[in-house]
Structure I
Amino acid sequence: MSAALELKVNGTALPDGVVEFSMNDELLWSEGTGRAAEDGLMVGSVVASKRTFTITWGVISQAEYNAILGALPGGFFSFQARTYNNLLANVTAYRGAVTGGEYVGKAGGACYWKGVSVDIVER
């Protein structure tokens, strides 16, 4: 997948090796949204639509793991996702936790991890 998928944070490419990439579109509702007591109908209005991008890598080296951590700052940042010539996203975002995945061992002096993932949330 990663050959066709380009992910950038503040213009810096995230490491290759992405095995899963998904986009979820969430509606954000106004304050006081809910079901009306008298008839059970939904009240409120949609105030925005925001996306969450979930990225999961396959087996990566410790250096690639460190590059992921180094590329994802605290606070807000620019995030771009592109596949071939199609722009999927170009948003201001923040990140959730980088989950460490599973340590799969050491080979040739390098440590390797599997299943490292992160959620990137549109601001």
Structure II
Amino acid sequence: MKEIYVGDVSAFEERGRKVFAEGDLEIGVFRIGDAFHAWENNCPHMGGPVCQGRILNRVEEVLDASKASLGPRFVDEDIHLICPWHGFEFDIRTGTHPGDPGTKLKGFETRVKEGKVYVVIPD
């Protein structure tokens, strides 16, 4: 296992990202609050550069008691990463596709030490 230095915590804005290469592997690191999440930049759908996609809150349709639509709303606690090739969405914290829990991004452990962000790459 090796730790790859990605950058200082202060270099990441809220919902900020950094995509880097380590050999043939590309990894995206994202900051959500005080947490960092690292995913392989490879969408399980068709291999698209998922880590370069948009970051948006999940959209939810609001219904009244009769099930009539009141319009969409953004869900603050669910933040999605959207693959730019075909729009596949993944929970940025868990890497899981919201409609198919078996479809997930390949994740990597992140560590923060003394204000520096590292990604752990297994051997």
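Descriptive notes on the structure:
- When FRET efficiency 1/(1 + (r/R0)^6) of positions 86 and 110 (r between Cβ atoms, R0 = 25 Å, to 0.05) is calculated for each of structures I, II, structure II gives the greatest result.
- If helix-only ellipticity at 222 nm (-39500 (n - 2.57) for each DSSP H run of 4 or more, over all residues; to 500) is computed and equals 0, the structure in I, II: II
- Taking mean count of other Cβ atoms within 10 Å over residues 30-37 as the measure, the highest value among I, II is held by II.
- Computed 5.9 for mean projected area of the Cα convex hull in nm², for residues 22-77 alone - originating structure among I, II: II
- Entry that produces 13, 41, 30, 11, 4, 1 once P(r) over Cα pairs in 10 Å bins from 0, in percent is calculated, selected from I, II: II
- Identity of the structure behind 14.0 (criterion: mean count of other Cβ atoms within 10 Å over residues 14-21, calculated), options I, II: II
FYI, it's all coordinate maths here, none of it is from the lab. Keep in mind the model is a prediction, meaning the values are calculated, not measured. Cβ atoms are built from the backbone, for glycine too; each structure is taken alone.
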